[in-house]
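In structure tokens below, several structures.
What follows draws every value from the coordinates through simple rules; no lab data is involved. Predicted model only: the values in this text are computed from it and were never measured. Cβ atoms are built from the backbone, for glycine too; each structure is taken alone.
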Structure P
Amino acid sequence: MTTAAADLTKGFVTPPKPSPGDRIAIVSPSRGLPELFPQPYELGLERLRTDFGLEPVEYPGTRKLAVSPQQRADDLHAAFSDRSVKAVMATIGGDDQITVLPLLDRALLRANPKPFFGYSDNTNLLAYLWSTGIVGYHGASVMLELGRPGAMAPLTAESLRAALFTTGPYELRPAARFTDVNRPWQDPRTFESEPETEPGGGWTWHRPERVVEGRSWGGELVILSWLLAADREIAPDLTAYDGCVLFLETSEELPSATEVFRILRTMGERGLLARFSALLMGRAKAWSFERPQDAAAKARHAEEQRQAVLRALADYAPDMMAVFDVDLGHTDPQVVIPYGGAVRVDGPARRITVTY
């Protein structure tokens, strides 16, 4: 880590990285979907072994769908406290991880910091680790990124490998091609070929006159709205976010532009939004099994979401730099964003560098 990056994360612990041959804990802090869909899960485990050289370790709730919040908390405690385990990764997301947070032992996690990888509903745990002073990693789940049909997306694999095994700067780059269309896991034919993709189109920059560096915070937007509503894992002193780089993304629930604006408005009214120095906005997920939109509808959804974000920035953070269509969320490929780590956003050069 460079001196500048170390200064940005002062007070935070960056957990030691695993090495090939080490053990990695596989947990289901949200939904235990491996019970319903074993094929992408087993594929993800196999790639952890063969492509990354890590040995997965499972827990009582990892493969079970109906697991209480207490059992999920117990699995996390076991994973973090086991000294033979060098990293922790979520199987997938869900929608109720917020109920697990009050059951976690903050002192135990602080005494046993480990790299945690997850996103979507795992925004809850990443925010918890942030407020505990531990750097986490937003991105990479066993069933989705590692269990991708055909092969892992090269950009995903490169970013995950760097985040898992290296320490230092890593320059992000836009995906040349992407997809946000999923195929049904219950159909064995899904795993016979790679997903079809479309041109990525590059990043879109807003107010790129400056270079900013800050510690990262954010995640899935709707999950953050729940944390705001429950007043959990939001620093009581908002100066903790001064100069930080905000990153946001949206899920397969496809929140409307109106909802996106209202959540950002809430952050603005709370005095939170203006604290950040820059925003990295993930490429909009615009397709789901419930709403299988065509190309025109997807483009409209993404543009409406972008305009909602710009409207909120105009109202509450008019000087903030923003970058849209960063591949950090529910689309494929996906890059890993350090959560609490240093991020440099160079507007004039149109470059984004994270520190793993």
Structure Q
Amino acid sequence: MKGIIQDLTKTQCIALAERLGEKKFRGMQLYEGLIAGKKISEISTLSAAFKQTLLAEYEDTAAEIVERLVSSDGTEKYLFRLADGNVIEGVLMKYKYGNTQCVSTQVGCRMGCKFCASTIGGLVRNLTRGEILSQVLAVNRLQGGTAKDRKVTNLVLMGSGEPLDNYEEVVGFLRLVSAEEGICISPRNISLSTSGLAPQMRALAEEGLSVNLTVSLHEPFDSERQEIMPVAKAYTVQELLSACSYYFEKTGRRYIFEYTLIKGRNDSARHASELVRLLRGRPCLVNVIRLNEVKESGLSATTERDARAFITLLEQGGLTATLRRSVGSDIEGACGQLRRKYMETPQTLN
């Protein structure tokens, strides 16, 4: 595979143009075209000769939308094809306050969480910072947005992959996507979700990015958490809480715990009571969601009624908790499902 030109900053694009014998402003035009979500071959301000030279070193595009599904609730799901033929997923959720895009950071995942489709088949490879950025640029362009008039206003790193397992490229992406000369999405409008890699959580606190940290907790008891999340064998709940406290100390940002309710596994009063014991008094929010069922897992979602009862127990215990609505359920909204369908029957999709 050739290089990914979206990995480059504006300064690096200018340096590249000058290295290839072009004027400085051509590098600026190259960068502007990339931020607009265009392929190298589509940037009309560049000469054919310059584009041909670039294409000898770099892929024409990093991530191309090859499938788009629209839910009855307005949610859109995308399948992106990468330059090496691998595919990843993304979701655009539309709210009154703006549009939130969920991006992937790896092809597949090696975390092995029992309820997630992304991890079936394991990790294929990490994405580069430019491949992650290209997902945002492609969707922003598709929605009619520009760098100055973005149609993607918020980001969540909750697609396939564990962001902190691809630490260097994800941090590089965060700097690219928040750069003032680029698409300029504020770190305060970006949420990074981790299954709980405590050392990397602490490292992220030192980066000066202040993104919203979301930790996939899903179980308050270590032994039970290990059954559904293998990462829990490496880092205990107490280690996660300590890393969260460090993140708050360094950034001043309240953190969020994701808690997916699985019928008969983690939705009892006993679980709610332990969450209250662990989290009461902390600067955090508990974001509860009913399991988005994946047939391969054999796990079922808690009923709506029991989910609301669980929320009530948390609130009575003094926690701030919300029940997140499930979106895109009619378009295989669970992360990893569309990719698996494509891999199994690629001839049926565009």
Entry that produces 20.8, 68 once Rg and Dmax of the Cα atoms in Å is calculated, selected from P, Q = Q
Origin of the derived value 4.3 (distance in nm of label points 7 Å out along Cα→Cβ at positions 151 and 311; candidates P, Q) = P
Across P, Q, relative contact order in percent (Cα under 8 Å, 6 or more apart) reaches its greatest value in structure P
If Cα Rg over 2.2 N^0.38 Å, for residues 31-86 alone is calculated for P, Q, the one returning 1.42 is structure Q
Source structure (of P, Q) for log10 I(q)/I(0) by the Debye sum over Cα atoms at q = 0.09, 0.16, 0.19 Å⁻¹, for residues 143-318 alone, computed value -0.37, -1.16, -1.45 | P
